[in-house]
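Engineer: Presented below are the structures under discussion, each in the form of structure tokens.
What follows is calculated from the coordinates using simple rules that are stated; it is not laboratory data. Everything numeric in this text was worked out from a predicted model, so none of it was measured. Cβ atoms are built from the backbone, for glycine too; each structure is taken alone.
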Structure I
Amino acid sequence: MSRSRRHTPIRAITISDSDKYYKVRTNRIMRQQTKIALKKNIEPPQRKSEIEDAYLYDKDGKHYISKDSEHYDYKKIMRK
């Protein structure tokens, strides 16, 4: 695997290593609200987006990096 490399030059826009904290928190809130809704016999939330906005997380999407980019070392980014 010494010659393996990425095939698609897409990188995350991030200030964090992981979104795990936000995903755990959102799922916990969703389970709580579902449990309460079922006890009250009302419609529970169907999507995580109804609970929390994904753009509040530390990772904020991805973007494509071209070979001509001045801000990034393309060879370094394409390594695994």
Structure II
Amino acid sequence: MEDIGLELTFSLEDHSFGRSQTIDLIPGGRKIPVTEDSKERYVDLVCQHRMTTAIEKQVFTKLDLSLFLYVVNLILTSLSSL
């Protein structure tokens, strides 16, 4: 990968909520270079991270809110039938 000027490792830089952090895609990933032979695995891991791990907190927050609204609706519906 260095042939094309990229010095990638099995890690990502995350810049969210005003802070930066390095996320290892595999244990010790920031020290493991991506090679021609491992680039497909790297792309798979990046996609997996972006489509699952990176949005996990937002998805669960949305699910928690949906569940909360569902329960509130059930309570209000049962109270209105009294």
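Engineer: Tell me which of I, II gives 3.5 when you compute distance in nm of label points 7 Å out along Cα→Cβ at positions 33 and 65. The partial results should precede the final answer.
Structural biologist: Values: I: 3.5; II: 4.5.
Source structure: I.
Engineer: Looking at mean projected area of the Cα convex hull in nm², point out which structure of I, II has the largest value.
Structural biologist: Top value of mean projected area of the Cα convex hull in nm² goes to structure II.
Engineer: Matching task: -16000 is the computed value of helix-only ellipticity at 222 nm (-39500 (n - 2.57) for each DSSP H run of 4 or more, over all residues; to 500). Pick the structure from I, II.
Structural biologist: Working: I: -10000; II: -16000.
Value -16000 for helix-only ellipticity at 222 nm (-39500 (n - 2.57) for each DSSP H run of 4 or more, over all residues; to 500) corresponds to II out of I, II.
Engineer: Looking at structures I, II, which one was FRET efficiency 1/(1 + (r/R0)^6) of positions 17 and 41 (r between Cβ atoms, R0 = 30 Å, to 0.05) calculated from, given that it came out as 0.55? Write out the running numbers ahead of the final one.
Structural biologist: Values: I: 0.10; II: 0.55.
Computing FRET efficiency 1/(1 + (r/R0)^6) of positions 17 and 41 (r between Cβ atoms, R0 = 30 Å, to 0.05) on every structure in I, II gives 0.55 only for II.
Engineer: Taking relative contact order in percent (Cα under 8 Å, 6 or more apart) as the criterion, which structure among I, II has the greatest value? Walk me through the intermediate numbers first.
Structural biologist: Numbers: I: 51; II: 21.
Biggest value here belongs to I.
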